[in-house]
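Only the coordinates and a few stated rules stand behind these numbers; no lab work does. The structure displayed is predicted, hence computed values, not measured ones. Cβ atoms are built from the backbone, for glycine too; each structure is taken alone.
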Structure I
Amino acid sequence: MGSIKILIDTIQGLPLSLRPWNNSDIPSLLRYANNKAVADNLRDGFSHPYTIEDARRFLEMAAGTDPHLLILAIDCRGEAIGSVGATLKQDVYRKNIEIGYWLAEPFWGKGIMTAVIKRFTSHLWLSYDVRRIYAEPFANNSASRKALEKAGFNCEAIFSQNVIKNGVYLDSCIYSVLREDASYEYGKK
């Protein structure tokens with residue numbers, strides 16, 4: 001999986017691609033991941049403050065050999081500005097992939113995450129024999145929900161107060177797209 005490089009496009013003048021993480025990404029990872037506004041929208045495994053130890057653990061996981069995990073950097077002009085990942089589910093869920101992502105705050109509101117989600121899910125459809133791709137944003141994360149909707153995902157459910165983040169109970173959602181409903185922007189349907 002180390003040779004994966006997925007070109008996205010130029011969004012608002014920013015050339016974007018998805019590529020493997022590497023140790024030279026530590027400075028940008030520390031700069032952009034150490035942001036409470038980013039951490040507040042992610043699971044607790046993404047800590048704040050974000051330390052060099054956190055960055056090293058993340059890079060080790062991203063470079064790991066787990067065949068059920070794919071984690072790529074969102075690259076803009078050679079700098080990692082976020083991440084997108086997929087977890088291939090197992091057992092009775094083996095035809096499902098869960099995606100997760102984050103983007104550095106200076107790049108919010110530019111349509112980047114919608115383009116990333118579209119391109120990444122197209123790659124997943126073409127690479128894996130799965131039926132369903134889904135994401136679980138917090139219900140109050142309207143930007144993430146909007147990006148998923150623009151990428152063709154549908155809200156399946158909203159779960160009341162089923163997560164606790166920063167000591168507060170929050171609602172969460174499940175957004176999904178089925179293979180037969182997916183429009184492949186890149187590749188054959």
Structure II
Amino acid sequence: MMHRFFTLLFLLPLHLIFSQTSSEWKVKPSSEEISFKIKNMGFWVDGSFSGLKATIHFNPKEPTLGSFQATIDASTVNTGVEARDKHLRQDDFFDVEHYPVISFSSKAITQTSKGYRMDGLLSIKGRTNPISFVFVFAGDKEKGVFHASLEIDRTLYGVGSASRTMGKMVKMELSVPVVK
């Protein structure tokens with residue numbers, strides 16, 4: 001029996017045996033900021049989403065072991081103009097009746113000179129596409145904040161149609177405070 005244990009011990013890479021595992025983080029309720037900007041008729045329209053739910057496993061010392069699974073309630077889209085928000089919830093934009101959730105699932109995390117690169121799959125309105133972006137983590141062992149800036153091509157997800165007046169690219173800013 002002991003012979004088998006030592007044989008197994010030497011077959012496993014030592015870094016897997018002694019490495020620190022990724023840490024689980026919880027999003028601080030109602031503290032996340034998920035904002036967006038899009039050009040419409042030559043003007044920037046600002047908006048936001050709320051209700052982020054996420055399972056986050058991340059250790060800055062071993063980012064490749066991390067994973068992020070997140071969802072946002074699509075009906076929380078808010079531009080500050082109720083008529084526009086109601087239109088955005090309808091079938092030609094987010095179609096929240098049939099697709100109530102926007103989701104993201106990470107596939108790989110690597111360290112870069114500017115922070116960390118996340119590769120994953122973003123699903124909006126029943127369409128899933130690969131996406132990559134850089135994020136930073138500021139914090140300690142008990143609390144922190146994830147920040148990211150990225151651009152999304154809304155037409156890849158069927159959010160609105162091709163338009164001469166509305167921009168194709170949506171600028172996103174995320175700030176997600178977390179605790180252990």
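Worth pointing out:
- Origin of the value 17, where relative contact order in percent (Cα under 8 Å, 6 or more apart) was derived from one of I, II: I
- Which entry (I, II) yields the derived value -7500 for helix-only ellipticity at 222 nm (-39500 (n - 2.57) for each DSSP H run of 4 or more, over all residues; to 500): I
- Comparing percent of Cα pairs over 21 Å apart across structures I, II, the highest figure comes from II.
- Distance in nm of label points 7 Å out along Cα→Cβ at positions 56 and 136 from the coordinates reads 3.0; which among I, II: I
- Origin of the value 16.2, 46, where Rg and Dmax of the Cα atoms in Å, for residues 40-143 alone was derived from one of I, II: II
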